[in-house]
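Where a number appears in this text, it was derived from the coordinates with a stated rule and is not lab data. Bear in mind the structure is a predicted one, so any value in this text is a computation, not a measurement. Cβ atoms are built from the backbone, for glycine too; each structure is taken alone.
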Structure I
């Protein structure tokens, strides 16, 4: 069967060219605000953060055990020390340890003056207040030095870092109460088409449910973004133009689905030509060829295709990197790619880079295998839902035979 969409190649630009053009157009926001640490997850730092204290601030024990001075060790023979007290986490032993003494100490507790070593509690014998140390006792063990994690005034996190849960823990360990971050992006999205029906209602003849807005709502669920759902606008050029122009005045980004192709009711490019500017229209990828990028007023605009698989794929591969750049996040992340042996034959025509949906597995020896997740039509959401990776087929590829290697991009690191 001939792929009708593969026949037209004139006027298409490569995904690499599209990404470069977008990256050269998008200017990161520069408005900042301070937020408390508990609200900072997923936000992008607009200023670097430095440690105001040593972490840890005190020399402390890495084990539950007994703290003592290495000068009391008797080489190659057991020795005994008198138990002088206890150092608890949060309640240090306040005296200076004398020669011949040791103290009970718990993990995280401060090492007292006069001590420089800790032995694990499992390695000693206790006879009331007499602690017997084995002949194998080693000096200077199980002690965390002041600043062994981070020294005072050292860089904790650089500007343009998107904060993870681990970053939040690091900042909390340094006593950071709030951080300076870039403001959130304001993004509006909508669907176009007379055939679209809200979910929760019975379909009328010729209608389909509007899945694209729900997919975009989930894809845009990010702590760097405030979203506005503009709903569905039918195939009415005036209404669509009015809605896009009005939203462009109050948002950083507009995303539409549908209406970006060449049908009689596809108005996106015409509206962009009239009210804004078109940077490019149509990309040499599959799914997702009819994609428009431009601006309306000072608002960036992406007109995504109407088919649901195309919407999700083009958002992930084209729009998402640009939103990270716009939000102030550090340089673009490189997508993990691995080589896998293909277990199903893959059909493809030359001319466009394809992102076919696959199921990636790994055998006991560590070798990767991939198989098609099902039908590859851009309306088949069930295959995308079943998939855990994209099989990336280059522009010049004209198909993949069983047993051949193929480039795979996992959706997540766990398979």
Structure II
């Protein structure tokens, strides 16, 4: 990016603040607000879970759009589009009195999340900083803190103002203010290209087409998708699940925020540790922790199991975002990174089926237990896949290696 010196840190702060807002007002917070919305609007849990599904689908299915806009019009205008969509989504939830505006709102929130979130954030930060892992760690840590703040902020509003709609109004205002600030500080930022006198810098290395043919890319995508599957599905139902097993909704919201706090710390740790160890090990730790988190919701509920859930869900989610971004960059380089990351986000849309199916299972079985067992099995399978994964080698490089002895 054409941003240098101290200006880079202003941009990093703006993008991190925007991600803080996204994390505070979407997945974690919606799961805490949802039980009250279900009661007030007369929804069942299939309809409520489908709203989460639409949120996830919208995040993923539009993931190529911000990448294309960034290439064409720059980061700033892309962020303005996202802020408007995000504010409109929050506004729909604030005025919702039925299922349709709720579903429209979550769809718009997902689209806004996509335009303002990690596709733009990872692209901008990776292009500005040489120590990418540390910078991405700061970005994802700030997002993790948003996941802590969102549920607690809602609990405070509910305690003193007793109206969940005010929470969505404040989120809409915040989206416009923070989105505009981020757009201003990134104004004029465009993808940085190699100078014309050094064409070979961009002409060598992985292309997006080559990377898409590699199984390692799809293992990374699978790990990222599993992260989103656990994130959306667990946070859709965990407050209700704990309430059904004897925990008050306020206590359940506190546990969710505690997990997010662990996630914020884990993102910071991942950013630092990612400079020293390979991101593949971070991905392994992430998937193992998410598997444990899903399993902890199945065993008999106690303060041990609740603490284990908060610790493992935080580590799993905190490591996963940094690990996926760093693995893509390490395995395939900078050149195709924007397209590969946005494609990964689009494919991960499949994770959005989790809340919808989970709500259906709850309505017909009376329990979320089988949902969490399924998540644990998926997580374990991906742990094995990442464990056996090795660094990909380009076909052209492999051919050169084979031919090299003939010329010695």
- Message: Tell me which structure, out of I, II, gives 24.9 once mean count of other Cβ atoms within 10 Å over residues 16-23 is calculated.
- Response: II
- Message: By the measure relative contact order in percent (Cα under 8 Å, 6 or more apart), tell me the structure among I, II with the highest figure.
- Response: II
- Item | Read-out Kirkwood radius over Cα pairs in Å, computed value 21.4, structure in I, II | II
- Note on the structure: If distance in nm of label points 7 Å out along Cα→Cβ at positions 112 and 392 is calculated for I, II, the one returning 3.5 is structure II
- Name the one structure among I, II that helix-only ellipticity at 222 nm (-39500 (n - 2.57) for each DSSP H run of 4 or more, over all residues; to 500) of -27000 was derived from. II
